[in-house]
Structure P
Amino acid sequence: MRFHCLGTTGYHPNDRRQTACYFLPEAGLMLDAGSGLYRMLPLIETETLDIFLSHAHLDHIVGLTYLLGILHKRPVERLRIWGEPPKLAAVREHLFDPLIFPVPLEAEWCPLAAGDRVEVGCGGRLEAFPLTHPGGSLGFHVAWPNGRSLAYVSDTVGDPAADYVDRIRGCGLLVHECYFRDEHHDWATRTGHTWTTRAAQVAVAAEAERLLLIHMNPFEVGDDPVGIESAQKIFPHTTIAEDGMVLEV
């Protein structure tokens, strides 16, 4: 199935990338709901949509407000938004406060905790696991009956010795944040993010087939915002995500 990169940067959009949003239309499955969500309208194929929030920082949730217009143009029978209960409460109480957004979003708000498993489209199963990030974050591992799988890891301080590596071992596609270049690894650890070689080391430890680097620093607007050669020396099957990129999973 197709993995659409609708938004691939972090913190705020730039002229090249929107913020975190990834969509598998065949499964009706979305991972995070950043500003890139506005691109989903022509891609909707199912009558059920499941949106899984890694956490509630604005660059991962602002696109939820875009759903009002999108689902007016292309209604679905069921919309479920999954996340940790305090994060869902913050979204509902603040992002959808009438003074900020005046129309309630008709959705099922579904609590999700680390260790939970959820059935998703195309017979898949998603498992949530904890990540280290200010305020807390969840990663997701999704596996399908045909043996294909992907792991979504954003935002966190990447660590090849972290517990989450065992949760994603052998994944076909590892989608991992890489906010900073190697020379700024000190800022990565201070802010709860990952740098280039560390993401590659995680991919090696996890025995992943492919590594897709996401959630880059939005002030990096060139073709190579992370110094990809340093990652490819460690893990050759490494690619930088671009808005509009579509990968087969």
Structure Q
Amino acid sequence: MHDLMNSNNMQVIDIPGGGSFQFSAVRLDNLGATEYTLVTVIADVSSSVRPFAGDLLKSIKQIVSACKHSPGSENLLLRLLTFNTELEEIHGFKPLSDINPKKYKALRPDGMTALYDAAYSGVAATLEMAERLIDQDFEVNGCVYIITDGMDNASSMTPKMIAKKMKKAMHHEEIESLATVLIGLIEPKDSFSDDVRRALTEFQVDAEIGEFIDAGHATPERLARLAQFVSRSISVRSIALNSGAAAPAPVF
């Protein structure tokens, strides 16, 4: 795990079920609010991301910075995960006040694409953290954003395992609600674009991810728009938890 995770206020938690996945999170006795939105941002850093790595990092920083200034920011716990062949947790679930996006290090794209493993970690860690919070009488909802430019070629988990995890959690009311969004950065002129789009669409369906967004080519403008979309979506989730009313989801 990344050194931004290291803190006496954090704990490492094993994810039950398949695989040997872990995540880190702030200790519950350090939380001051009564309700939280759990936010997980997952970013692909496989070798194909290299041409736009700087702009992707800028987009991630913009997401976190925008959340800091949004309504309900004090009720957000955010986790940042990157993946290529392996997963790397940049930091676990932390209050926004404890996160300084300026300290995020440059992305170093390399390796293959363990997309399913990353999505599983994102969903399963969110659900495990939610269950622990609910057991302590917190109100909790969550959102998971998975950003990738390609299809899986390095995972041990499967889309069906992700779907099973979500179904079980919702059946046992381990979380109030969970929004999941798969975001594809697909270059339309690339010869493999149709294959990537098809594979990501199938992944969304099989994993029962709530939404698939084809964000197009990863230009600086598109990535800036992506940051705005994600930060607005997070704000909507937080406001919905605070008000108890459903809010319309933003459109990319």
Structure R
Amino acid sequence: MNREKFFDSLWKQYVSVTPQARGIQALLRRRGEEIINDHVAFRTFDIQGFDLETVTDLLAEIGYERFDSYVFPDKHLRAHAYRVPIDHDTPKIFFSELVRAELDSDSQAIIEEITSPLTGELTLKNLAGTYLFKRPTIEQYSRLSDASEYAGWLATMGYQANHFTVNVNRLRTLDSIAGVIDLMVANQYPLNDIGGIIKGTPSDLLVQASTFADHIRFEFEDGFESDIPSCFYEFAYRFTDSTGQPFQGFIPTSANVIFESTDRQP
């Protein structure tokens, strides 16, 4: 699978569970915009064959190299950032994993049960929307989500891009995150306001905003059905660094609250 086919398959899966993304793209296109994707993000458990070490080798198949790493202690996560060298126009990839040993024993047991069907190694095809787990019961989902919203999301949504990101630098009619936010508010798209709607500052060289996730219907192992968070859309504006090039990395404090775009809402 080449990069173009990979991202095409990601997008098809993403919009199938994220109708707001189609609406936002249509809204921007009506203004004459061409939407460039800044990055996509994925989630996984730290299970051999499905962990970040495996991911690094997997993404190398389509030309990606790891260029930075991050930790999120309060969420029990670590992450790698990947890019295609010397190609700022190719979307970056942000891939995180849950450190299971940092959760309580009950949560670890639930993860062990639902991931019991995993065999072999993660593939590029898997990343385009494959549910490889045993479905949790509604009680397992609730307990797991209480311990880690990230784990609850992954246990139900499986492997797929949890967000795409509009590259605000490449927009022509909107030249700032503030302008994008005003447009989203005017069109009633719910924005993640945890820690403030705008995440980051110009001194960070990256400012971001995101919607809250859409919802889909999910049938649990015990037959119970409920709406669960699916995926969201992000917006990013990058400032130039000391080399005169757009900053390529991510800001952990901002990413930490953007993760919460898929949290269950009260």
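Derivation of every value follows stated rules applied to the coordinates shown; laboratory data play no part. Predicted, not measured: the structure shown is a model, and the values here were computed from it.
Structural remarks
- Structure from which -9500 was derived, helix-only ellipticity at 222 nm (-39500 (n - 2.57) for each DSSP H run of 4 or more, over all residues; to 500), options P, Q, R: R
- Structure from which 15.7, 51 was derived, Rg and Dmax of the Cα atoms in Å, for residues 124-235 alone, options P, Q, R: Q
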